[in-house]
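For reference, the structures are reproduced in the following blocks.
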Structure I
């Protein structure tokens with residue numbers, strides 16, 4: 001394949017990468033991207049805030065998630081100083097970090113920390129972790145030899161499997177809820193889940209694209225009818241209009257180097273390694289859809305710049321009080337649907353996301369979502385992550401070597417998740433590292449994949 005040949009010779013685009021659609025066309029395309037990514041951007045914050053009991057801080061965290069996603073999307077498209085892929089790449093909060101961030105939060109909580117101490121520790125660890133991806137962007141070509149589709153598929157599957165417990169807990173009522181598993185909660189969460197399933201059966205791509213958002217709306221309306229939403233509080237919220245603008249404050253919750261802990265940092269660092277590989281795949285897919293080369297110097301520059309932007313944007317996220325960012329693969333589907341691959345559309349997307357983040361009304365409204373409604377939607381999203389990992393593994397040759405690596409990685413990773421008591425007698429550092437399904441399974445996969453030689457089956 002030559003440098004000027006794309007993986008999709010039949011690509012039919014209305015607007016190519018450097019074309020400049022009109023304001024109306026750009027705005028319409030941008031709105032589609034925002035709708036496709038909005039739920040994904042804010043959901044990790046809602047889950048982390050709910051599980052860790054962050055309460056009144058949640059609206060501010062949601063605002064920061066939206067604002068930083070806007071800034072990050074702009075950086076990916078504008079490519080300032082070579083940072084960014086120069087593509088129409090939408091960035092948002094990564095689900096991959098959810099389990100490790102929750103584990104970090106529980107460590108701070110077990111040491112007597114309140115919401116501010118919890119967030120301070122999380123953002124401290126995530127800010128240092130971002131430098132892992134920044135470094136890896138410079139050696140991405142060599143990294144791909146160690147972290148192969150086999151390793152990536154194992155880790156992504158484990159991420160999805162470990163998050164399913166979070167989604168199911170929310171569907172049943174939420175962490176430590178007094179009415180956990182009540183028929184009302186199960187009916188509410190089940191209705192959202194069923195709505196998402198039914199909408200995904202339609203042939204209309206826009207309906208499928210909006211299935212999660214529609215499911216949340218249906219569940220929210222049902223929750224109001226069931227008396228699970230404080231309607232008076234909602235009325236008071238809207239009576240205040242848009243409210244005061246949210247002001248971004250660097251390290252609002254503090255930056256205390258004294259609490260840095262390697263055992264807490266390493267699991268987060270490992271996820272940054274995995275998201276590096278994921279981002280490479282997303283940028284490659286985006287290049288294909290945008291009719292661009294997927295070999296040669298220009299392609300390598302796009303991947304290097306895109307992964308670098310991923311790390312830089314995650315650093316910006318930590319500084320401005322939100323969680324690590326990554327490229328969103330679902331927006332590649334929007335490019336395909338609209339036929340618009342112009343990177344200038346990303347400027348409109350960035351503007352819309354920043355405007356959404358400026359006003360706390362959005363965060364307050366989303367904070368009022370009952371847990372079963374959120375769980376009904378996220379259960380599908382998390383299970384889809386696991387399915388994506390299985391899809392990657394499907395492309396890997398199932399010989400004796402690879403089967404053994406998969407078996408041992410899943411066995412140890414899921415084993416410590418199902419029987420956490422296994423590591424309770426180990427030192428605290430070892431508990432933090434080996435007690436995570438993702439870390440245990442991921443490190444096992446990387447080590448075995450590196451040590452076991454590849455050979456042809458007889």
Structure II
């Protein structure tokens with residue numbers, strides 16, 4: 001396919017004013033890739049649409065006997081390259097547009113990593129902290145039963161995402177297995193090891209972010225040792241990325257944050273000690289962290305710190321027109337999905353900030369999910385070092401292909417990643433043809 005330069009269209013943002021900013025940004029980048037590739041209109045139309053969207057009502061009985069009804073979603077964007085793959089998130093702001101955008105990003109992420117998967121995403125509009133463990137289990141099991149008709153090990157394989165975890169996947173897998181009448185470890189990924197989970201899966205997204213960070217530093221001729229990094233979000237992704245970057249590559253993590261705020265130390269934070277504290281006290285927030293030797297900062301202040309690398313690893317829409325021109329870091333590695341709005345992305349590009357996009361930077365999670373799915377289907381499991389070695393090779397290969405595309409065609413990395421992914425999805429669609 002021939003490639004030509006086309007600017008992002010302002011019309012996309014205007015026409016999507018009633019959509020979520022993440023969906024607007026994803027669709028705009030998609031259209032940009034279409035133009036670069038000179039893709040035929042019929043294939044564009046297929047990729048623009050989700051294959052299947054399911055909205056469900058989820059009634060559960062609360063511990064006090066009350067009945068509440070929650071809204072859940074599962075969107076399958078594309079199965080052209082293989083079974084749909086994507087996480088399930090529990091958050092009050094979950095809506096259909098957000099899930100659509102995330103499903104599209106999963107299709108692109110799988111394609112960037114050359115995985116035989118399409119993209120899907122799911123979620124429930126709920127504040128999980130307002131539910132007891134028993135209520136969360138009932139919610140998960142009822143949701144699993146409601147979306148069961150479109151799931152399957154060769155059709156759609158869920159995984160954890162925001163506010164879900166291996167226990168959530170265990171409940172989901174068990175529910176589906178009860179309907180089927182036999183064990184189904186390959187129906188989900190991100191499970192506990194005892195139920196067919198993979199070594200290295202919990203750390204995989206954070207490790208992938210760390211690998212992407214080291215790869216961009218190498219390409220820019222910078223020594224990772226002593227590189228100052230600020231990480232917004234200290235959940236599963238951010239905490240593992242921080243630990244790996246500091247312990248294995250001697251980077252200096254100067255700031256971290258969570259929903260309660262952040263902490264900063266110019267001389268560097270003792271990430272190992274902080275992680276140990278969080279493991280010892282589940283539910284601990286950084287606002288409760290009492291060890292001396294750092295300054296309290298807000299999430300907004302963290303984003304504009306004078307650091308070498310900024311890793312937004314929290315939620316979407318964190319880098320916006322409000323702060324994009326104040327960001328000092330010359331390298332941004334997107335640990336979260338959609339942390340940069342469309343307008344902010346333009347500003348960063350104009351300022352020559354190097355952005356490793358989410359569809360590449362946080363692909364470690366889906367890569368390791370693929371490893372888990374393969375192990376479950378073969379019933380043959382790998383040790384941690386083998387998983388880490390395979391993840392390293394897969395991330396480095398994906399990074400090199402995106403970097404080469406960007407370098408050869410004078411593109412930013414986001415446009416290069418989207419173009420590679422769209423090309424691979426389009427080729428699968430064209431080669432399969434249309435049924436009937």
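So the values come out like this:
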quantity	calculated
Identity of the structure behind 16 (criterion: relative contact order in percent (Cα under 8 Å, 6 or more apart), calculated), options I, II	II
Answer label among I, II for the case where Cα extents along the principal axes in Å, for residues 130-353 alone, calculated from the coordinates, equals 58, 53, 40	I
Of the structures I, II, the one that 21.9 was derived from, the read-out being Kirkwood radius over Cα pairs in Å	II
If helix-only ellipticity at 222 nm (-39500 (n - 2.57) for each DSSP H run of 4 or more, over all residues; to 500) is computed and equals -22500, the structure in I, II	I
Structures I, II, by FRET efficiency 1/(1 + (r/R0)^6) of positions 202 and 298 (r between Cβ atoms, R0 = 25 Å, to 0.05): label with the highest value	II
Of the structures I, II, the one that 3.5 was derived from, the read-out being distance in nm of label points 7 Å out along Cα→Cβ at positions 186 and 418	II
Entry that produces 2.4 once distance in nm of label points 7 Å out along Cα→Cβ at positions 50 and 426 is calculated, selected from I, II	II
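Readers should treat all values here as calculations from the given coordinates under stated rules, not as data from a laboratory. Just so we're clear, the structure is a prediction, and the values are computed from it rather than from any experiment. Cβ atoms are built from the backbone, for glycine too; each structure is taken alone.
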